[in-house]
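In structure tokens below, several structures.
Quick note: the coordinates plus some simple rules give every number you see, no bench work behind them. Model, not experiment: these values are computed from the prediction. Cβ atoms are built from the backbone, for glycine too; each structure is taken alone.
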Structure 1
């Protein structure tokens, strides 16, 4: 992962290499990389250096994520079957709304 100046963010590079070395798949490493990218972008938006981030920034990120619109979440709801509906291909019921 590169910072705004195009330099590698060393702790992220080390973390992702360790994930890969421990047998995690490339897709898992990619997911972690995107999550870290979101974290670094959030810190940049609130003008807090990574080395100075505290619990307050984590809390604020979580609150922002909970209130922000997630297009993927909306897409999945649009075509989602009713809770408990039977899947025509597998003949299994879909999860109920409380699962």
Structure 2
């Protein structure tokens, strides 16, 4: 497994309940600020294997970007169970974003 992939997995595993991170935020912390799409691919392909809290990752606007209506509903439901308010597929990012590194 590549070092970037390992770092992404570790970062996602550390997102606590009640918080979210963005794809870009994770990419930057993992060492490649230009790799937000790669984070999305890692999340998609490795969430189940590594038991990642995939539902805690949103885009830079706080939007749930999963194309499947059922999966988007599942993500919103998981976030709401953790106390994160979701309105029309979006969270107020400033209220819930985890600031691990500045």
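Below are the figures for this structure:
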read-out	value
Structures 1, 2, by relative contact order in percent (Cα under 8 Å, 6 or more apart): label with the highest value	2
Parent structure of the calculated result -17000, given that helix-only ellipticity at 222 nm (-39500 (n - 2.57) for each DSSP H run of 4 or more, over all residues; to 500) is the read-out and 1, 2 the choices	1
Percent of Cα pairs over 20 Å apart - highest-scoring structure of 1, 2	1
Comparison of 1, 2 - label where mean count of other Cβ atoms within 10 Å over residues 57-64 is highest	2
Computed 14.1 for mean count of other Cβ atoms within 10 Å over residues 1-8 - originating structure among 1, 2	2
